[in-house]
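See the structures that follow.
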Structure I
Amino acid sequence: MLAVKLKPRERIVVNGAILCNGDFRNTLYFANTASILREKDVIRVEEVSSPVARAYYLVQLMMLNADDLEVYRCSYEKLMTKLLQTFANHKIRQKLAESTQRVLHGDYHKALAALRPVRDYEKARLSQTASHAPVTTGSERLKSAAS
């Protein structure tokens, strides 16, 4: 039996349905298998701004929309192949491989959990890259584009 403790006004997604908690803490007990995502773990389509976020989103879709599972899985597998080729960090590659194994076994919740540190790593790397990019003014960009 799975117990999910909810904070006041916390929302969760259960088998695609959004449940909203009231004004008090509550505990829900699930006697059988269900696809459950806490609101804090859900990524919205407008938040998908990187390859790892896209992989996370695809796993989320597999978890919540079994009707299109094979379409999402195919896209996920292609993306994961590219991600595994992109990252050199051993721990990150292990997490990507773990996520892939979890997806193959239909354990989407643990596949998402494996991707969370990869998302954090990717965000850190992207912010480092952005902070080291040279700053140019609009006129400098026009001059370089014209030449």
Structure II
Amino acid sequence: MSRRPHLTHLIIRTLIGMVLFFNLTCAIQFLLFPLTYLGIFEILKENGTAVIRGYGILFIMWNVPYLFAFINPIRFIISLYEAIIMQSIGILGEGWIMNSLPQHVEQTKNMVSRFLYFDIFGLMALFSALIIIKNFTQTQLSTE
């Protein structure tokens, strides 16, 4: 890969960009269409739209490190590490939530499981990007 740095950067940015894209898509859905999610989260319409929109704002806030990692994954590698830690916290937290939910809240369990599966996929993509960066930078250093 050291002979094709542009391709390597494209692969790394694609892996990070997929996670960023799906996170921001979720944020936009929560911000623009909060009524869609009221029943899933089993909250009332009066306060529910504000809660769901709040989730959307949180998703945008959480994605700041992903954005920097996407813009320049080598220069902002610390942001990639932060994103990996955030994905890991998401997986642990969502797993804990899934295990604490009663059986009769099937819609909520389905929603949490979707977040859990996405975060597992996201963590694998981010780790893959990190491995490629590490291999790429080591190859670059050894050829200098």
Practice item. Output the label of whichever structure in I, II has the greatest value of mean projected area of the Cα convex hull in nm², for residues 48-95 alone. Key: II
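Of the structures labelled I, II, one was used to calculate helix-only ellipticity at 222 nm (-39500 (n - 2.57) for each DSSP H run of 4 or more, over all residues; to 500), giving -18000. Name it. Walk me through the numbers before you get to the answer.
Numbers: I: -18000; II: -28500.
For helix-only ellipticity at 222 nm (-39500 (n - 2.57) for each DSSP H run of 4 or more, over all residues; to 500), the value -18000 is produced by structure I.
Quick one: distance in nm of label points 7 Å out along Cα→Cβ at positions 8 and 72 came out at 3.3 when computed from one of I, II, so which one is it?
On the way: I: 3.3; II: 1.7.
Only structure I yields this read-out.
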Review point. Upon calculation of relative contact order in percent (Cα under 8 Å, 6 or more apart) from the atomic coordinates, which of the structures I, II produces 31?
Key: II
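Which structure, out of I, II, was distance in nm of label points 7 Å out along Cα→Cβ at positions 24 and 56 calculated from, if the result is 1.5? Spell out each step's value before the answer.
Working: I: 3.4; II: 1.5.
Source structure for this number: II.
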Review point. Thinking of I, II, which structure, once FRET efficiency 1/(1 + (r/R0)^6) of positions 88 and 112 (r between Cβ atoms, R0 = 25 Å, to 0.05) is computed, gives back 0.95?
Key: II
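Bear in mind that the values in this text are calculations on the coordinates, not laboratory data. Since this is a predicted model, take the numbers as computed values, not measurements. Cβ atoms are built from the backbone, for glycine too; each structure is taken alone.
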